[in-house]
Each structure stands twice: as structure tokens, then as C-alpha cells.
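Computed from the coordinates by the stated procedures, all read-outs in this text should not be read as laboratory data. All of these numbers come straight from a predicted model, not from anything done at the bench. Cβ atoms are built from the backbone, for glycine too; each structure is taken alone.
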Structure I
Amino acid sequence: MTKPLRVLIANRGEIALRIVRACRLMGLETIGVYSEADADLAHLNYVDTKLCIGPASAAQSYLKQERILNAAKLCQADMVHPGYGFLSENPDFAEAVERAGLVFIGPSAHVMRLMGDKISAKQEMIAAGVPCLPGSDGALPDSPEETQRICDAIGYPLIVKASAGGGGRGMRVVETAADVIGSVANAQQESLIAFGKKDLYAERFLKSPRHIEIQVIADQHGNAVWLGARDCSVQRRHQKLIEEAPPSGIPAQDIAELGAKCVQACKKIGYIGVGTFEFLYEDGLFCFIEMNTRLQVEHPVTEMTSGIDIVREQIAVSLGRPLSFTQEDINCAGHSIECRINAEDPDTFMPNPGKITQWWPAGGPGVRMDSHIYESYVVPPHYDSLIAKLIVHGCTREDAIERMLAALDETRIGGICTTIPLQKRVLQAEAFLSGSVTVHSLDKGLLK
């Protein structure tokens, strides 16, 4: 009898539980690694083997590559799934996993580096015919005079961004020519602290864009498809709060043409696995901003509309299997909305860790709850505040909004503050109902 393959899950929380469920469906054994603060995580009840890899600090546990690799060796793992966050987009970790003779469930380290640097990613997308914002041709130079000249040529307002950036760090909006030198210096300093490098690039700043994503998956046999689009415009401080699929008010043909270009870009760069192309959308135009070379937090809305188990397919293509469907097989139907429920004050967004004294998740037709919490679970202060993802599906956007409001109202989480009250307000705001939300709407107080 052939020994089942073993997947080490190098993550925690709801995504670790999501991966366990996919592995069990595929007949794969699972290994759960955890920090000292996470010994009572839900997914550890379902893994075949579990192992503590360090103290509560992520730097000494989930981000400690050698500890994860030692755990993989000790527990005889065959594959490593990084989930999202932590080491999921770290090319050095992907290489280390492969050197250890294991399969990294994700793209190659080479592609990860290529798309992880926003300057090289943009250059690749321009070459592949993917629409991009007008901006600098590569990194801004060290010369302040030359930087000023380049920015003047782009026009104002513009935005300077760290090439290795994320989460709004190393980013500055420049309103006038007089602000260039100071803004660049501040962004470089922030980028150096956050990412260890100060390379910046500049591009035109869109004042009222939407955030649109294209989900892709590619196998090792030259096949690649796109699975639909998502709207992730409800954000606060560059962090997503509500996502939906498909985006409302954008012609389906325009999205299909963009999806086809993303598929061609995958083939051009040799991409394998799941990935997400992110765009800003304004006045009928899409502009590429970055590619996430991993599973996205918001993948469930695409699963709900496409009917495809994205995590299962991600693991399958990493095993060398061809995609189980073609582009013609994909028929996205209905509308799906996801609310990221965070352990935070809904007005100040301050984290609110603590003991869960009541847990009553919503249910019913078209309702899905991805969460690792339970009654008496203690939300630790050491990690991201995401504690649950509530996802609904309806025949229309109106149906989905109605269902989400009912599901949020039904969900009971006691003992801590959550973002549910804010999400209820957003879903009833006129800007959301009309589909006119931009990435700046929540920060400007337009959705409260």
C-alpha cells in the first residue's frame, strides 16, 4: 500500500484549518506546526501530526525558517503549504524547501522574486500587454534633480512606492512638484526600515479608483485559466475589510479581456500555482499594481461563484497534475460577498484580543463561515487580528447583500470587540449599495 503524502502547514488560524480540509478530501496526511501561544488552535484537532516550533513571537516560530524545515524533516513531510502571510511570498524559504527535497506549494522562487519586486513586475506586465499606470521606467535615481525631472514628466498628483512594499508602507502621495524631494526621502527611510531596501518607483495617482482583482491558476503543463474577478475596494489604511465577486457595474466583456491578458502574462513568466493580479480601476481603465504569488484571504468569494475548490487545485498542480478544467468549463454564477471579521474596535480599529465567551456562527443556505475560533478560545495579541471570514452567495448582488446583513446579525461573538458593527453600516451605506465605493471611501468616512 502506498504511503499517503504528508503536507506540513506552515501557518495558523482559519487558513490552516482551510488547508487541512482540502488535504483530507485529497487523502493527504497533514502536519500542524504551532507556537506556544497556539497550542489550542482548532486545526490541531484534525491534523495527523502536530509539533510546537517555538515561543509566541512569530519571529521565533512561524517566521523561523529553520524550525519549520526541521519540523518537516522530523515529521517526514513531503510538501509544505505556506498559506498566506508569514513566509508565503518569501523566495528564500521556497528555495530552502526545495533544497530539502520537499515540494513548496506555490510558484518558483524565481517567479516569486520577479513579481515580488514591483518594479520588475510592472516591467514584465508592460511586456505582456497588461495595462499599467504611467510612471517611472524602473527605480527612481539617487539624484534628487533627476528624480524631480521624472516626477514632473509624470504629472501630479503622483504616488511613490517601495519596490518591495506592501500594506501602505514606503508609500507617499505627492500633490505638487514642491513635495517631491521630501516625500521621496520619507518613503525611502520607511522602506529601508520595513523591507531592508530603499528602491522606489513613481506612477500616476488615481484619486477615486476601485480595487479589482483577477484570480488565476496555472499548472506545470502550460495550462492557465482565470477564475473570475473580485472587487476589494472596501479598505481602511490599505487593509481590505469586505470583498465581493463579481465587481458590479463593470462590463463583463472588459473583465474577460483583462482576464485573458492575465492568463497570457502567467504563461509568459512561467507561473505555476494560484495567484492574483491586482488592479486599480477608474474611468473605465484598469491599471496593474501588483501580483500576489499566493493564496488570497478572499479566495472564498471566487470559490462560491466559480464552484471550484481553489485550495485543492492549488495543491494538485503543485503535485504536477494538470488542471481538472479548462477556461470554457468555468461559468461564474451569482454574487458572493466576504466580510473579514477582525478582533478590533469597529471605530478605532485597535486590536482587541481576549477570551471568546460566546460563539454562535451564522448558517443557512448560501452562508459559509471560515473560522478557527470557538467558545472559550483566547484570541492572542501576537498575530493578525483576523478571527473569521463570513461568506455568502446569492443569485444577485442585492440577494447577497441582504443575506450578508442577516448573517452578520445572526453571528454572535462575545467577550471581545469585532468589526461586525462597522460592516453592517458599510453594507447599508448608499455608496456601497450603488456600487460606487472607492479605495478611499472608508478612510474618508463615507461608509460609516
Structure II
Amino acid sequence: MPKSILVVDDSPETREIIRRNLSAAGYNILTAPDVKKALKALKTECIDLVITDYKMPETSGLDLVRHVHDNFKTTIVMMITGYATVQGAVEAVKGGAEEYLSKPFTDEELLSAVKRSIARLETKRISLRSSFSETYEVYGLLGQSKTMYGVFKIIEKTSSSSGTVLITGESGTGKELVARAIHYSSPRAAAPFVPINCGAIPENLFEAELFGYMKGAFTGANESRAGFFQTAEGGSVFLDEVSELSPASQVKLLRVLQENEVCMLGSRKPMKLDVRIIAATNKDLKALVKNEAFREDLFYRLNVINIDLPPLRERGDDILLLTSYFTEKYSKKNGRPTPHISVKALDILKNYYWPGNIRELENVIQRIIVLSESETIDVPDLPAFMRFNIAGKNNFSQSLEQVQREHIANVLENLGGNRTKAAEVLGIDRKTLREKLKLIKKT
């Protein structure tokens, strides 16, 4: 993949000269006339190198250098200026610039400076890969994007502490994998990791399931039984879909977090706990707190350390990395050679929105491997909703409801009618899916 370079200069002539020269050298070039537009590009594009002018209106290039240095670990900066001074060069380097080039410069000087910057960038990235990628691949976490390096760094720091962790992100982004990585990288690794789906436990069973019960505590309690928290003693409890807890269950969980103890049903004697709590949700807990649907005090108890997982569509070439991984995985599982994926098919996979994130990508690749008989996966092998379709192209006369119905139908078709997996991919529960399907049948 060609390196992406963002050129920031208030002079249209300078931007065009640099763009033309670097494009001819095989680089992918984006341009911005000021720092404000450069910041927008950095948010939406995966930039390898920023080339910025020093003096620009409103915000200077030096401020941009500092911003990139402090916020983008795997993006490198080169400064150019027509007002070259020793002091300016020193400030640029201190701010985080890797190169400092004075105007006017020749094409050769520009290319040499860019090559040196890219070489330094690769050195940084190799260092990061050796630090993180091999380590977290063990837990099923794959990624070489800037956002995932950030996640790996937080996991590394979090693992050595005992603080409560809240993992946020859309459905299918790998929240449980992150929770397992935290646990198995920590001093608690030899103790149990106990995952709990909060949305699957009925409210009347919440206390018994999590805290256990004594013999005779209720009808049918013929023996004492430990709850999930006692089972996880010395280890970690993973509370998935914590936003689904009822108000009464939230109060009970809050007490555990405050007192570090539980009381089994039918017992008056509290038991001290040594358990780390890791929670996860695909919903905006702050919004739920604002709407009084989630306790504010519980939110702050859970949100000691926050890890926000990026959606797959914001992870750039990680889509290709994961595609390769799943292709090899399911080829081996089905006893067939790993097929080659065409450039056009890869391009479609990379640019698809992936509402179900990694889980959806895995399902798509698994289905392709099972159904394809060719040694090459090409565009026709992809699900119908990913391929070009004249009938469905730019149909702006459709209402939002119609578009939603079509997408649900496409996802179900792609998953062979499996409603459980479809609900996961769509980021909704089975009850909501059933209600939407009833509406579709009525129309």
C-alpha cells in the first residue's frame, strides 16, 4: 500500500508542486490549506506523514506538529518554511518534527526528506509491532492500525493494575477478547475468568446467580451453591451488556463494588471478595445516566479505566489483515487450500461499512469459504448486498424504514436465516429483531 501524505500549506502553488512531485513518486497525497482542515483529514484518513508549512493564518504549523506528536503515535511530521531560522528549527524538532526543510527546495531535496521520514516511521512501527502484535494475537486480537496500537497500550497498562475496567464499543468489535487479554496478561491469570451475560439473566435470578444461595433459601434450593462472584475468587468477572441490568440489579452490583463483598441468599454473613470487575457495553452509558436509565454512581464505579474499541470501518488496513486471518482459519477448518482474494474483492471488503464489525466480517468470510469452489475469491463470491446492483443503486426515493428492512433481509439471507447471528451483526437483541421482522411481514 502506498504511504499517505498530508500536505498542509496556505499557498495553493506550493501544495500543487509538492502534490505533483510526490504523486509521481508513488505516494498517496492529500492536501489542506490550513490547520483546521488538516485536523479534519487526520480524523477521517489514515495519514503516515504530515508535511506542514511553518507560518499560516490563524493556527501555525508548529501547533500542528505538536498536535500530531501528542495524538498520533504512528504518524510522523515534516516541517517546511520560507522563514528558516535556527530557533525555528529547534522549536520544530522539540515539538516533534522529524525533518525541517527550508524553502526553496529542489525536487530531490523534497524526496530525500520524505524518504528519511518514512524510514523513521517504519522503524517506529516495527518497534510497536514487536511490542504488541505478537503478544495480543495470542488472545485473538489482531491489528496494526493506530487506533488498535492505542488499545494495546491501554491493555498493557491496565493489566498490571486492579482498577475496574469499562470496555465500550459497537457490537462485534471484540470487547470480550479485550477483557480476556486484560485478565490473562495480569497477575490474576492463573485464577478464573468468569464471563456473565447480564442481558440473559432474569431479574428474579440475578442475586442467586451472581452471589449464590444457601440451602433452603427458597423453594427448590436443596443445596448451597456458590455464585459467579465466588467462582471467580482471585480472578476476574466480565459483566457483558452491563447496560441491560435492571435498576434493582444495579443497586446490588453497586454494593459489591463499594464493599468488595457479597451476601449469599439465605445468609446474613457477608463474604469478602478478591475479584476484579471488567464490564462492557455497546450502549452510551452517559446518555443512559442522563435519561435516568442507569445509575450515575454505578457508572462512575465501573468507568475507572475506559477502553473504547473502534468500529472496524475506522481501522483501515486492519480489515485486510483480519480478512487474511479468517480466510486462512476457515480454509484449514474446511480442509481446503487457502484461496487467493482478488484486488477488487478486497477493495469492496475494505470499503464496506461493516455494521456488525469483526463478527460480521468473520461470518462473511466463513460463508464464502464454505460455498466457494474456486481457488480465487472474486466479487461475485461476495454477498449480494456488497456487489454492484443497478436496481438498488442510489435509490434515494426509499424511506429510512425501507432501507432498514432491506438491510435486515440481506443480513438474514447472508447468515442463512440464523436470527441469533443476525441480531449480533445488526447490534440489536433477538426481541427487537423479532419485532422488526413482524413489521416487515405486515408490509
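Here log10 I(q)/I(0) by the Debye sum over Cα atoms at q = 0.10 Å⁻¹ was calculated and came to -0.73; which of the structures I, II was it taken from? Before the final figure, lay out each step's value.
Working: I: -0.73; II: -0.91.
Computed on structure I.
Out of I, II, choose the structure whose coordinates give FRET efficiency 1/(1 + (r/R0)^6) of positions 66 and 146 (r between Cβ atoms, R0 = 41 Å, to 0.05) equal to 0.45 when calculated.
For FRET efficiency 1/(1 + (r/R0)^6) of positions 66 and 146 (r between Cβ atoms, R0 = 41 Å, to 0.05), the value 0.45 is produced by structure I.
From I, II, which structure was helix-only ellipticity at 222 nm (-39500 (n - 2.57) for each DSSP H run of 4 or more, over all residues; to 500) = -14500 calculated on? Walk me through the numbers before you get to the answer.
Working: I: -9500; II: -14500.
Going label by label, the one that fits is II.
Matching task: 38 is the computed value of percent of Cα pairs over 16 Å apart, for residues 258-297 alone. Pick the structure from I, II. Numbers along the way, then the final one.
Details: I: 38; II: 58.
Traced to structure I.
For which of I, II does distance in nm of label points 7 Å out along Cα→Cβ at positions 106 and 290, calculated from the coordinates, equal 1.3? Walk me through the numbers before you get to the answer.
Details: I: 1.3; II: 5.8.
Answer for the origin of the read-out: I.
Output the label of whichever structure in I, II has the greatest value of Rg/Rh (Cα atoms, Kirkwood Rh), for residues 42-225 alone.
Working: I: 1.05; II: 1.23.
By Rg/Rh (Cα atoms, Kirkwood Rh), for residues 42-225 alone, the leading structure of I, II is II.
Hey, mean count of other Cβ atoms within 10 Å over residues 114-121 derived from one of I, II reads 21.0; which structure?
On the way: I: 21.0; II: 16.2.
The value was obtained from structure I.
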